[in-house]
Structure I
Amino acid sequence: MARNSDEIAVSSPDPEIPQHDDTQQLPIAAAPSGGAIPGFLLVAWLVIAVPMFLRMPETNDAEMFDLQAWLVSDGGVLYRDVLEPNLPGVVWIHLIVRAVAGSSSEALRAFDLLSFAVLMSLVFRLLKMAGGSAGSAMWTVLACSMFYLGTSEWCHCQRDMWMLTPAMAGVWMRLRQRERAESECSRGKLALWSLAEGLVWGVGIWIKPYVLLVTITAWLCTLSRTVGLRRTMADSLGLLAGGAVAGGAGFAWLAATGAWPYLIDTLLNWNPRYLEAGRENWDFPRFKSMVIRFSPWIFLHLVAVPISLKRIGNRFSADTDSPNPRCDRVSLVLASVYLVWVGQAFLLQHLFDYVHAPGIVLAVVVCGHAIAGAKNKSIGRFLAMLLGVLVVATSPFLQLKSLPAWRACVSPEVSPEVQDQLTHFDNPRQTDLQAVSEFLKQQDVRGKDVLVFNSDAVSLYRRLNLLPPSRYAYFFETLVFFPDKQREVIREAMSSRPRFIVLDLVSSLQMNGEDARAVGPDGGNAPPPKYRPRNSFPWRYPVAFRSGSWLILKVTAGGVNADPNQGRVQATRQ
C-alpha cells in the first residue's frame, strides 16, 4: 500500500509483520499539515470538557456497581447480597478502580476517561490501517470525543462503553493476526498471539456477553483460504484457548467467593423476565426521547448503515483482486462490526441511552472513514461541517451558562449545587439527595435502617455506610420488572424492619417535576399539595421529611397492615 506523503516511516515493533504497518505513527507530529488543526481543536475541547466531565454526578448504575464492589470487598457475596442480572466483569472493574484510586466519583470518571482514550487510540490506528490519513483520523477522534464527553451522565461509567474498548482492541488484534498469518510467522508464535487476543475478547465478554457477536464477526471477516488450513487452525485454537483462560479465571473467582450458585439462580429464575421487560419497554415515546437526547448524532445511523451495507456488498461482489486488500479488509471489518453492534443494541437490549452510545461512536467512525476515502470529498465535508455547527450550537459544555460551572469544576471541592448545573436531567437533584442524607444522619441510622425505594438514591447506602434491607437494592425497578414477585420482594425487605423509606415522587408516581416540588401552605418540609397518601405500600406510611421531590417515610406500626401481602405496591415507571 502506498504511503501518504506526509507520513514518517517507523520500524515495525513486530519483525514478523510486513513493514507497511503505519499504525505506530504519531498523529500530529507525523502529519502537521493534516493533523494539526483537529489536534489543536481536540486539545481545546478537552480543556473545556474534561473538568466538567470529571465533576458530573455518577448515574445510579455506577452507584449500584460501586455498592456491589463495596459489599464484596467487605466480605459479601455477589448475586447473593444484591440481585444483579449482569455478568460480574463491571464489578471487577469497580473493585480494581476503588482499590487503586479510591472511592471518589472523580476516580471512577477518570478511569472512564482513560478507557475512552484507549478506545480513541485504537480508532486512530484502525482508520490508518484502513488507508486514512493522520488528519482524517484525528478529525474522527475529535468528533467521537465531542459526542461522548457531551452525552449525559447516564452514558458514562457504563458497561456498554467499557466493553467497546476491549472489543475494538480485539478487532485491531484480529486484523494484525491476519497479517501475521500471511507472513512468515511460525504457527507457534501465531497461536501465542491468538491466545493474547482471546484474553482481550474474554475480558469484553465478562463485561457484557454481546461482545461474543463482535468476536465471531471479526473472526469470520478475516478468514482466508490463502493462509492455509494449518495456520488457520493454529490461529483459531489459540483464540479459543485465550477465551477459555479468561472464562476459566472468571468462573474460578465466582466459585472461590461463593457467588456461583447465586449467579445460576439469577440467570435461570430472574433474567428471562428481565429480558422480557426490556422488550415490553420498547415503545415510541421512549425511543423519541432517546432520539432527542442523542440529536444530532443519532441521525448518523441513516448514513452509516447504507455505507456499511454497500461496503460489505462491494467486498463480496468484486470480480477482480483489490489493489489495496489490506485497506479493504479493515473497511470490511469496521462496517461489519458496526452493523452487528447496532443490531444487537436495537434488537436484543433495553432502550437505555448507554446501550446505544457505543453504536453512535461506531457510526462516527464509519462516516469519518467514508469521507476520508471518498473520491469527491466536497459533499462529505459539507455535511461534516453542518454536523459540527449543530454540535457546537447544542453542546451543553459550550454554552455561556457553563462558564461559571467550569470555574467551579477546577476548584478542589464541588458542591451539590454545581453538580445540579452539570447534570443533563432535572431529576434527581444532588441538593435534594444531600438534604435527605443530612436528615438521615441526624436520625442516627445504621445497618438496615433505610430502604431506598428508588434507584436514583442508591448512593445513600454507601454514603451513610448502610446495608440494603434486602438483596433488591434496585427496589422499585424490581417491583416494576417482576410484578409476580412483588409480595416476595416487599416481605423480604420489610422483614429487616427498616425505620425509613426514601422515595421520589417523580419516578414513583410519574408526577411532573413542578407538582412534585411544589410548596403548599404547610411549608417545604411537608408533602406537595397534590400528594395523596393511599392504602398501599409504601404510601400508607407518614412523611417524616421532604426535600424537593424526595420524601422520607417513617415506618410505623400503625401505618401498615400486619399482613404485608395486602395492598400491593402501585408502581409505575417513566
Structure II
Amino acid sequence: MKKDIRLLFVLLFLSFQSIVSANIVIVKGTIKDSSNFYLANRLVKIYSTDSTNGGCIISHNVYTNPNGYYIDTLRCTSGDIRKLYIIVENCDGTKLTRDPAVNSTGVVEVNFIVCAKPTSAQPIPGCKAVIAFNTNDSLVQFNSKESYAGSIPGAVPDSIISRTWNFGDSSTILTGNRIDPSHIYKYAGKHTVTLTIKTKSGCESSYQLIFETKLRVIPTNCKAYFTSIVTDSIAKFNSTGSQASVTPGLALDSIVSRTWYFMDSNPNYTTITGNIIDTSHTYKQPGTYQVYLVIKTKLGCESKFTAPVTIKAPAPPTTCKAYFTKTITDGLVKFNSADSKAANDSDVIVSRYWIFGETTSIAGVIQGNIIDPSHTYAKPGKYIVLLYIKTKSGCESRYADTLIISKVVCTAKASFSAEKINLKKVHFNSNLSTVQLGDSIIQRTWKFGDNTYLQGNTIQLEREYPTQGIYTACLQIVTLNGCKADTCKQVVVQDTANVPTVPNDYIKILAINPNPVIYNFRATIFSSAKDIECEIDVYDIYGTLKSTMKKILSRGNNIIEVITSNLYHGPYFLRVVSKSGKDSKIFYKL
C-alpha cells in the first residue's frame, strides 16, 4: 500500500512539473514611476538560470517603448524554462529584482515602479500610427487619418503634431504633418513604407506597410494651351486653359512644369522654364513668330501646343511736312527747306532727297540731309523740283514746285578724239572740250561702249577693249558753274579690211510722257536701223532692277508703253540697251 501511495505522489509531481515549465515563455510588463508615469527606454534584463534536468541558460536585454512597455520571447530547444529573474535598475542605481514563476500559459507579466515623480510631463500612452493605401500602377495614395494620439482618463486629450513618411525608395523623406500624401514609384515591385507619428505629449508610434506596385502607365490626356494678346512689340501669353490629366480612382493630376519657347529668329530662340502660367515677350523686329508651350504633369503626362504671333510694324505718323523756298538768279537757283517740319517735337528729319528736274543730268539729284542746296540749270526751260523728307519716326512727305528758267549763263562743249594705237587699244583725248571764260571742267565721265565707265577728271587715257568690234564711246563734262555737256562717237576696234558695211544701230530715248508719271507712261525711242532687238529696263536710284522687257525697234521713232503702276513714288531710270547702242533717262513716279 505504501508503494502505491509513493507512485501516485511521483506521478502527481511529474504532472505538476509539466504544467509549470515550458520551452517557450513570453515575458512582458510595464515600468512606471511612483507618480504613475510610464517610463520609456528603460533597460530590462531577463535571465533563465535553471539548468537542472535539461533546462536552458538564457540572458536577454530589452528596452521599454515610449509607452513604458516591454515584451520578450524566450525559447529553449533542449529543455524547459523553469526559473526566471527579471532585473530593472532603480533611479538611485540599485537593482530591482523579480523571480516570477512560470505558469501553465507560458506568459509571465512583471511590472515595476521606480523613481520619484518626474519634474516634466511624460508622454500620454496609447498613440498609434495607422496607414491605409490605394495603388494605381506606380502611383500610391496613402492615408493616415485612422492614426490616433491616445489619452489618459481625466487628462487633457493628446494630439498628433508630426507625421514622418519614409516611402522606402531613394526619394526624400516627407516631414511635417501630411495626413494623405501620394507617391510615384519609379520601379515596379514590393515597397515598404514607414509612418512615424509624434504627439503633443511626446508619444511616438511607427507603422510599416509592405505593398506591391505595377509598371507605371503614363497618362496621355493632359493638354497644353495658351492665348496671346499683342500690343505693339509686346506679346502677352496666358496658359490657364492648359489641363492636367485625370486618373480614375485618384485625385486629379497637376501641372508641375511649363516651358515656353519663343522663336525670335530661326535658329535663335528664347526659353522660359519653371511653371509660369502667364508671361510676356518683347520682339525686336516686326514679323510672324512661332511660340511653343510644353507642359509636364505630376503623373508624367506631357503635351505641346504651338501658335504664331504676328508683330506689326508701327504705323509711321503722317503729320510731317516737306516744304522749300527758292531764289532764281539766271540759271542759278538757291533752295531752302528750313521750314520743313517733323511729325512732332520729339521727331527730327533724317533725310532730304532733292530732284531738280533735269532728267539728263546725274547732278540733278542730291541725297543726304542738305537743308539749303543750290543748283545751276544748263539751259532755259520749265522744271519740276521735288523734295522728299523722311523723319526718325518713319514719317514721309513730298513737296513739288515748278521753276521757269528763262536765261542761263552757262556754255560748255564736250569733245574728244579716239585714236587706235594697236588692234584693240585706243587713245582718248578730251583736251578739245571747252567752257566759257571763268568756268572750268571739274568732272569728266567716260563711257566706253562696252558697259564700262570711268569717273573723275581724266583728260586723256588709253583703253584696251576686250574684243574687236564697233563701240559707241561717250564723254560727259561738268563745270564749276554747273554746266554740263555730252558727246558720243563711234570707235572702230578691228582690222579695217573686216569692217562691215552695215548701218550704225544707234539708240536714243527722245521723250517720256508724262513725266512725272502717275500710272504708266509712253517712251519715244529712236533707232537708226530697222528690226533692232533691244532690252528696256527700269531701275531705281540704287541700281536695283524693277522691270524688264524686250522689243524689236523699227527705224525711226518707236512708241513703247512702260508699266509703272507697281512702283512706289520716287525717282527711277529708264534704260534701253541694244547690241551696239544704249541710252537712259530719269523719270519720277508720283
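At a glance:
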{"quantity": "Origin of the derived value -1000 (helix-only ellipticity at 222 nm (-39500 (n - 2.57) for each DSSP H run of 4 or more, over all residues; to 500); candidates I, II)", "calculated": "II"}
{"quantity": "For 1.05 (Cα Rg over 2.2 N^0.38 Å, calculated) the corresponding structure among I, II", "calculated": "I"}
{"quantity": "Structure with the greatest value (metric relative contact order in percent (Cα under 8 Å, 6 or more apart), set I, II)", "calculated": "I"}
{"quantity": "Label whose coordinates, when mean count of other Cβ atoms within 10 Å over residues 88-95 is calculated, return 11.9 (choices I, II)", "calculated": "II"}
{"quantity": "If distance in nm of label points 7 Å out along Cα→Cβ at positions 376 and 512 is computed and equals 4.9, the structure in I, II", "calculated": "I"}
{"quantity": "Which of I, II leads on volume of the Cα convex hull per residue in Å³, for residues 96-255 alone, largest value", "calculated": "II"}
{"quantity": "Ranking I, II by distance in nm of label points 7 Å out along Cα→Cβ at positions 296 and 520, the structure that comes out highest", "calculated": "II"}
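Read the figures in this text as sums done on the coordinates, not as results from a lab. All values derive from a computational prediction rather than experimental measurement. Cβ atoms are built from the backbone, for glycine too; each structure is taken alone.
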